[in-house]
Structure 1
Amino acid sequence: MMYGYHWDLSSPLAFAISILPIIGIGLIVTIKATLLGFVVALVLGLALALLRRSRVRPIVWPTAVIIEFIRDTPLLVQLYFLYFVLPKYGIVLPAFLTGALALGVQYSAYTSEVYRAGLDAIGRGQWEASTALNLRRRRIYRDVVIPQAIPRIVPALGNYLVSMMKDTPILSTITVVEMLDLAKVIGDRTFRYLVPLSMVGVIFLLLTLICTAGIRWLEAALPKTGIPMR
């Protein structure tokens with residue numbers, strides 16, 4: 001990947017400009033891993049939250065154990081398990097997909113608690129009114145409860161999006177070449193670490209500010225009484 005690139009070492013600014021295209025390649029990987037992992041976390045987290053609220057006790061307790069296990073074990077352990085252990089049983093995934101799934105699974109345990117708090121915040125009267133209308137439990141969730149819960153949990157979900165993005169450098173441990181890993185490689189080859197690492201730090205800061213602004217805009221744009229699901 002690094003062959004064919006010419007780095008201008010005459011000044012810090014020139015050096016920064018010359019390595020910007022390489023850092024940009026890592027930036028794309030970082031954004032893709034964050035978005036894919038966040039989608040997995042949103043979907044799996046909602047599924048775990050709904051299973052934990054099930055009326056069937058044999059479903060509730062195993063789900064609670066799974067959530068606690070995922071939340072209480074390090075991301076790196078889960079990442080290594082998916083990348084090194086699953087192939088022993090015939091499940092081989094590309095490094096990038098493995099990393100994104102590991103991020104999604106790890107953060108699904110956190111988002112499930114966010115979902116659960118949002119669902120619990122819906123007044124009991126909503127459930128009683130929906131039941132009086134003879135609505136099925138699935139439809140109550142879809143049309144009544146979840147649309148009202150989403151505006152309440154957007155800030156918390158947004159915080160986990162930012163945290164997930166800042167955890168993407170750990171994917172370099174399974175050969176996913178992301179932004180920070182490329183900056184380290186550049187430093188190893190030029191013996192100039194300050195500029196590439198500073199650039200990565202500034203980019204992460206800008207991404208965080210952009211995400212924060214987007215979350216605040218979304219929070220203000222969503223109707224407080226809930227959003228239509230169809």
Structure 2
Amino acid sequence: MLSLTKISAGYDGFQALFDVSLEVSSGETVAVIGPNGAGKTTLLRVISRLIEPTSGDMTMLGRRLRDLPAHEVIGNGIAHVPENRRLFPRLTVEENLRMGAFTPTARAKFAERLEMVFDLFPRMRERRKQLAGTMSGGEQQMCAIGRALMSDPKLLLLDEPSAGLAPVMTQAIFEVVRKMSAEGYTVLIVEQNIRQVLKIAQRGYLLETGRIKASGSSAQLLENDEVKKAYLGM
């Protein structure tokens with residue numbers, strides 16, 4: 001579904017990614033793990049066309065993403081849940097969800113997708129008239145994921161969904177991602193909670209200082225000596 005070949009990118013003369021190549025197949029949940037500053041957020045921003053790569057190529061379902069303007073990305077099946085959620089705090093939960101269904105095809109399925117999101121996140125049904133900015137961090141993360149799902153994406157990009165959340169809410173978010181994976185959603189998830197994310201992902205990539213240092217199945221990465229020593233305290 002998604003293919004990146006030797007992607008390099010950066011900001012104002014600072015290079016954040018160096019020749020990154022990865023693949024995500026339809027129906028997979030794939031994790032990108034690594035420390036702060038590794039380039040994980042930059043990677044997702046490149047895929048969603050918020051940042052122009054300096055070299056390399058990307059395709060989504062055979063279409064070259066570098067030919068696609070940023071405002072057309074979501075209409076082509078890629079939905080991005082950014083770090084820190086980026087909700088509209090003075091809009092209600094339902095209004096935020098409606099913002100996720102702004103494309104013509106999504107608007108036509110609004111009621112159906114809204115019910116799907118409420119089934120996945122029962123708290124959002126309870127909070128549908130509440131201002132998004134007044135909810136807890138975990139509830140806001142649920143709303144942000146729900147907003148992305150309103151577009152009926154082919155590929156969901158999740159950037160640090162557990163960041164800043166209490167342990168109980170972290171578990172709830174990972175359980176939702178596990179359910180989405182079981183239902184056949186295609187997910188590329190960036191996450192520092194390595195032990196938890198590799199329990200729900202089928203495969204993963206270790207990104208350090210902008211380069212892919214290791215890749216393989218989740219079981220292989222959990223047994224990788226470098227991962228065990230640097231990230232799992234083993």
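Values quoted throughout were computed directly from the atomic coordinates according to the rules given, and no laboratory measurement underlies them. The structure displayed is predicted, hence computed values, not measured ones. Cβ atoms are built from the backbone, for glycine too; each structure is taken alone.
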*A value of 2.2 was derived for distance in nm of label points 7 Å out along Cα→Cβ at positions 43 and 195; which structure in 1, 2 was it taken from?*
2
_Taking FRET efficiency 1/(1 + (r/R0)^6) of positions 75 and 219 (r between Cβ atoms, R0 = 35 Å, to 0.05) as the criterion, which structure among 1, 2 has the greatest value?_
1
*asked:* Quick check on the output: 8, 33, 37, 19, 3, 0 is P(r) over Cα pairs in 10 Å bins from 0, in percent, derived from one of 1, 2. Which one produced it?
replied: 2
*Given that helix-only ellipticity at 222 nm (-39500 (n - 2.57) for each DSSP H run of 4 or more, over all residues; to 500), derived from a single structure, equals -10000, which label among 1, 2 identifies that structure?*
2
_Structure (1, 2) behind the derived value 0.75 of FRET efficiency 1/(1 + (r/R0)^6) of positions 27 and 147 (r between Cβ atoms, R0 = 41 Å, to 0.05)_ = 1
*If you work out distance in nm of label points 7 Å out along Cα→Cβ at positions 11 and 131 for 1, 2, which one comes out largest?*
1
